[in-house]
Structure I
Amino acid sequence: MDALKLNEKDTIRVTESNLRATTVAIFEKMGVPKDDCRLAADVLITADLRGVASHGVSNILQRYVGFYKDKLVNPTPDWKIIRESPAVASINADGGLGIIIAPKAMQIAIEKARNVGVGMVTIQNGRHLSMASYHAMLALKHDMIGMCMTSTMPFMIPTFGAEPRLGTNPIAVAAPADREAPFVYDAATTVVANNKVTLARRMGVKLPPGWVADAEGTPIMQEVEPPAPGVDRLLPLGSTKEMGSHKGYGLAGVVDIFSGILTGGGYGANNGGKHVCNHCVVAYNIETFMDVAEFKRTMDEWLVMLKTTKPAPGHDRVLYPGLPEAECEKEYKAKGIPLHHEVVEWLRQTCTELKAACYV
């Protein structure tokens with residue numbers, strides 16, 4: 001949505017290293033161990049570098065600080081594997097933030113995939129994990145396909161429903177290529193991630209048709225002011241039954257099964273706490289299925305086929321999932337990460353209040 005893009009007059013460019021150092025300093029003041037601080041910061045900075053501001057420092061860190069202050073997140077979780085086999089494991093996250101626990105779970109999944117071809121790890125009693133594709137992409141450098149799903153608190157109303165019953169329940173899949181940027185799909189099963197509604201509130205812009213429903217569950221198919229915080233009724237991907245909302249609704253159900261019920265921690269609407277999120281990460285070892293070099297060559301061929309498709313009128317080119325983000329990351333590493341001036345002001349104020357080092 002173009003209206004959610006930052007205007008240059010509202011933008012302050014911050015270098016990756018300075019934003020990373022500031023984020024680490026804030027996490028340290030929350031009582032998070034130093035290695036976990038660096039890991040948490042990497043998840044958020046990667047989201048901002050890839051242009052996913054809705055899940056980066058600019059939109060999520062303030063929420064996480066509030067979680068820690070309100071003791072909704074455990075800064076030093078004693079997470080444990082509670083069930084395990086050669087291919088799978090189940091983790092109790094002990095209330096740890098997902099951006100810290102999920103990467104560790106994915107490393108377990110990667111090791112299992114290295115040994116037996118596929119590794120799958122479920123996580124119960126977790127918290128928000130930010131950009132799901134971060135965790136899926138961890139598999140790429142190991143010549144593996146990664147997947148991540150998360151069952152969140154209810155924001156989505158089911159098709160024909162009038163109240164939220166499912167989360168935004170994103171699904172991310174990352175597959176490596178050779179010369180081309182990897183294929184990275186990451187999307188909520190709602191029409192839009194709830195964080196983008198938050199961004200719309202901050203920026204004072206209306207929501208497009210088909211994002212939310214009214215109080216009776218009827219899809220609003222014209223522009224509308226963002227609803228007040230806490231009363232979001234996001235529509236499933238597709239918006240209406242005629243446009244395929246039952247598909248988005250069904251996919252959200254799939255995520256609730258794999259990332260909710262299968263974890264033993266419950267599903268989004270009944271998981272033991274408002275801010276509890278349960279997760280599932282999977283790694284597929286390509287060499288178990290076929291020659292890795294052949295896979296990457298074929299991926300390149302397929303991705304080039306997609307991006308060289310003749311564009312429709314009014315469009316310059318065809319993209320594939322992961323390509324815009326890869327291009328954005330290259331630009332932001334060179335020119336700095338654009339942050340809304342209110343975000344920079346909050347970072348500076350927070351560092352002052354916490355007596356934390358500030359580099360922005």
Structure II
Amino acid sequence: MDSILYFQSPSKTSTPDKITGVRHHAAAMNWHVQVVDGLPTPTTLAQLVDFWHPIGCIVECGGGYQEIPPELFSGLPTIYLDRNPRTLPKNASCISHNSVATGHLAAKELLVVGHPNFAFVPYPQPRFWSDDRERGFKDALALNGFACETFCGVGHGTLQSVNWQKSLRHWIKRLPKPCGIFAANDAVAAEVLIAAAQTGFEVPREIAVCGVDNFAPICEHTVPTLTSIQPDFLMAGELAARTLGEIAHGKHRQATRLTFGPASIVRRASTRIFRRYDPEATAAIELIRRRACEGISSAEVVATFKCSRRMAEMRFRQITGRSILDEIQAVRLDKAKELLKNSSLDVSAIANFCGLKAANALWKFFRQETGTSPTEWRKLNS
């Protein structure tokens with residue numbers, strides 16, 4: 001059995017999905033994937049190579065690992081994953097995120113919200129992906145006739161520094177409102193939401209916020225919950241493993257440089273503006289988004305309203321355009337599609353993850369909603 005070495009960066013937002021993508025391709029090729037935490041010394045790397053005799057390496061460059069010396073891996077087929085291509089020698093292969101396309105998607109989301117003003121908050125330290133996301137965001141806004149202001153906080157501290165946070169609050173205070181703010185990633189977006197709360201601005205009616213990475217420990221615990229762009233980390237891992245195999249077997253004579261894009265946008269409360277302001281109905285939508293796949297019922301949602309069932313349904317429909325049950329079913333359908341497309345789980349397991357009792361319940365529900373079976377849909381969309 002052939003082996004590959006995967007050097008894992010400290011980044012926690014993307015690593016699991018990237019490794020899953022790598023292992024998916026490795027399983028098809030009958031490879032062993034040996035994950036190594038952190039960067040090795042030249043001596044340790046030599047020992048690992050002597051022990052595993054790998055066909056090559058994948059080096060994940062997130063979390064501050066942007067300046068890995070390529071000469072460390074000379075002589076081994078190597079793919080740099082999420083490394084700035086502009087800092088690599090011409091003979092080095094890499095798979096990098098299309099951050100410009102991510103900026104375009106953020107602009108589309110915030111344009112749909114309808115706020116007339118826009119702003120971007122970069123990562124506090126210089127990062128190529130932050131610059132590229134800003135460029136894509138501004139270009140898309142300019143195409144639609146809008147300008148964008150940028151927070152000038154790069155190099156002035158960290159996310160946790162008081163000076164940086166103080167500057168962010170002052171900047172948010174003077175922004176024209178209402179405003180759509182795109183943050184370089186979820187960690188930055190969380191600080192924007194905190195600054196908005198501390199300065200007394202309502203999200204999303206006065207400030208709508210969108211982040212990147214869809215990192216659930218952040219996005220599901222901000223107040224309000226955070227809309228975020230999900231990069232296609234699974235595809236990144238698959239591309240890295242596939243390309244490494246091709247290089248190892250001599251199919252590429254020159255360096256290969258590929259990109260992966262954003263997979264989707266996961267819409268949460270930080271960009272959701274409804275036709276009417278109804279705090280109970282808005283809270284019910286969040287409850288459904290969180291618990292639809294746990295099997296929550298319409299009756300449980302209705303119980304959160306301080307009114308009759310009929311009035312609760314009317315109020316819910318007035319701001320969403322559909323019934324409580326329809327909203328529950330829509331969340332379950334989205335989850336089923338996500339698992340069918342991005343996993344190898346069987347239909348029974350997917351039914352369980354979607355809050356349905358059995359595979360036949362998912363088959364009936366899926367065909368009713370899409371006109372096709374789960375298996376047929378997977379073949380068409382995988």
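Every number in this text was worked out from the coordinates using simple rules, so none of it is lab data. Small disclaimer: the values here were computed from a predicted structure and weren't measured. Cβ atoms are built from the backbone, for glycine too; each structure is taken alone.
Before moving on, here are some points about what is shown:
- Given 0.10 for FRET efficiency 1/(1 + (r/R0)^6) of positions 109 and 317 (r between Cβ atoms, R0 = 25 Å, to 0.05), calculated: source structure among I, II: I
- Structures I, II were compared on mean count of other Cβ atoms within 10 Å over residues 141-148, and the highest value belongs to I.
- Value 0.70, calculated as FRET efficiency 1/(1 + (r/R0)^6) of positions 269 and 325 (r between Cβ atoms, R0 = 35 Å, to 0.05), assigned to which of I, II: I
- Structures I, II, by relative contact order in percent (Cα under 8 Å, 6 or more apart): label with the highest value: I
- Among candidates I, II, the computation of distance in nm of label points 7 Å out along Cα→Cβ at positions 45 and 85 that gave 4.0 used structure I.
- Origin of the derived value -0.39, -0.77, -0.93, -1.30 (log10 I(q)/I(0) by the Debye sum over Cα atoms at q = 0.08, 0.11, 0.12, 0.14 Å⁻¹; candidates I, II): I
- Distance in nm of label points 7 Å out along Cα→Cβ at positions 21 and 333 - highest-scoring structure of I, II: II
- Identity of the structure behind 3.2 (criterion: distance in nm of label points 7 Å out along Cα→Cβ at positions 61 and 293, calculated), options I, II: II
- Source structure (of I, II) for helix-only ellipticity at 222 nm (-39500 (n - 2.57) for each DSSP H run of 4 or more, over all residues; to 500), computed value -12500: I
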